[in-house]
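Alright, structures below, take your time with them.
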Structure P
Amino acid sequence: MFSRHGEKPSESGTPFGVDQHGEKDDHALSVRGWQRAGALAGLFQMNASAKYPGVVKPGVIYATAPSSQSHSTREFNTAEPLAMALGLEVNTDFEHGHEHKLAKHVLEQSENALVVWHHGEIPEALSFFTISNIADVPKEWPQERFDLIWVLTKSSEVDDYLFTSVNQQLLSGDLPS
C-alpha cells in the first residue's frame, strides 16, 4: 500500500507546519495533515472492508528519510502514529531518489507493507513491481490529493500485482469513491 504524506503547510502564510509539540516547523505537517495521520492510524488498524479494498493492517511501515535534498519530515509524521499504535518502527532507510532500493526491500518482505512517500516519486516506486493492469496506474500522483491509497494486491497464482486506487474518505472534503 502506498500513501502520500498528510497535508503540508502553505508555501506562504497559513496554514503553517507544526511538529508533534505544536511548534512551527516548515518541514512538518499542517494541523490538517496531523488529523489525517491520526485518521490513517485508525483506518489501517481496521479489518478489511469492501469500502477499502486491499487496505489491510501493515506488518512493516516505510517512510521517506529526510535528507540534504529534502528536509521534509511529513512522511515520517504521517507514518508514526500508526507505527506507534501497532508497536512497529518506521523504516526510514531509504531517501528520495532511491525508489529502486525501497521497492527491492518491500518485495523481500513477507508481511503487508505500507509505504508513506513523497507523491512525486510514488509512480517511480511502483514501476519496480510487476503490475498486471499497468495501464490503470496513473503516471503521476494527483498534485492536490492527500486522500488516496494506492494498493498493490498480490495475485495468488502468479508473481504480479493488481493496482487499485482507494479514496480514504476520512476527513471533510475528501473525495468519495
Structure Q
Amino acid sequence: MIAHIFGKVVEKYASSVVVDVHGVGYEVIVAAHDYEKIGVGEEVELKTYHHIREQSEELFGFANLAAKRLFELLITVQGVGPKAAMAVLSIGESEAVRSAIASGDVAYISQAAGVGKKSAERIIVDLKDKVGLPDTGFAGTVPAKGDESLEALMALGYSLNDASQALASVPRDLPTNQRVTLALKK
C-alpha cells in the first residue's frame, strides 16, 4: 500500500493533483480545502489512502494524519464510499467535521455533495462515539490541528479521541518526543 507521497505538484485537476515523485506522476484525490492550499510547482507531502477496486485504483490524499484517520472511519459507515467520505471532508477542516459528527450536527454533514439527511444521520450514529468529544467538551484543551504529538500517537494506534485525551494535560510547549512520552505514561 502507498502510505504517503512526497513530491512536486505538476498538475491540478477538478478535485485532484498530480504529484511527481522521482519521475512518476501520482494522481491524488484531495479534499477541497487541501486542493485550494496546494499550488502547482510546490513540494507537498500527503498521507494517502490507496483504494483498490476490481476495475480501478485510486489514491486519496490528506494534509495530515488526523484527516486520513477520519476518512478511514467514514468509509466504515454503510453506504459511505471513498468519494462520499472525501465529500464530507471537503465541507471543512477535518477538526470541524469531527466536531460536527461528535456533536450530532446533521445539517453540517448534509452539506457534503451526495450526502443526504439519512446518510448524515447514519454517519453520526455510527461514528459519534468513535471520533471523540466536540471541541467544547475539552474546554479548550483539544490539541491544535496538525499537532505532531497527536499524529504520532495516532500512528501508534490510538484513536483520535484517546490521543486527544492523553495529550489534554500535557504542556504544549514541550518538544514532540517529550509530549508523546508523557502522554504514553498516562
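Just so it is clear, none of the values below were taken in a lab; they were calculated from the coordinates. Just so it is clear, the model here is predicted, and its values are computed rather than measured. Cβ atoms are built from the backbone, for glycine too; each structure is taken alone.
Here are some notes:
- Test item: distance in nm of label points 7 Å out along Cα→Cβ at positions 51 and 67 calculated as 3.7, pick one of P, Q: P
- Given 14 for relative contact order in percent (Cα under 8 Å, 6 or more apart), calculated: source structure among P, Q: Q
- Comparison of P, Q - label where mean count of other Cβ atoms within 10 Å over residues 83-90 is highest: Q
- Answer label among P, Q for the case where log10 I(q)/I(0) by the Debye sum over Cα atoms at q = 0.09, 0.11 Å⁻¹, calculated from the coordinates, equals -0.34, -0.50: Q
- Entry that produces -6500 once helix-only ellipticity at 222 nm (-39500 (n - 2.57) for each DSSP H run of 4 or more, over all residues; to 500) is calculated, selected from P, Q: P
- Which of P, Q leads on distance in nm of label points 7 Å out along Cα→Cβ at positions 35 and 59, largest value: P
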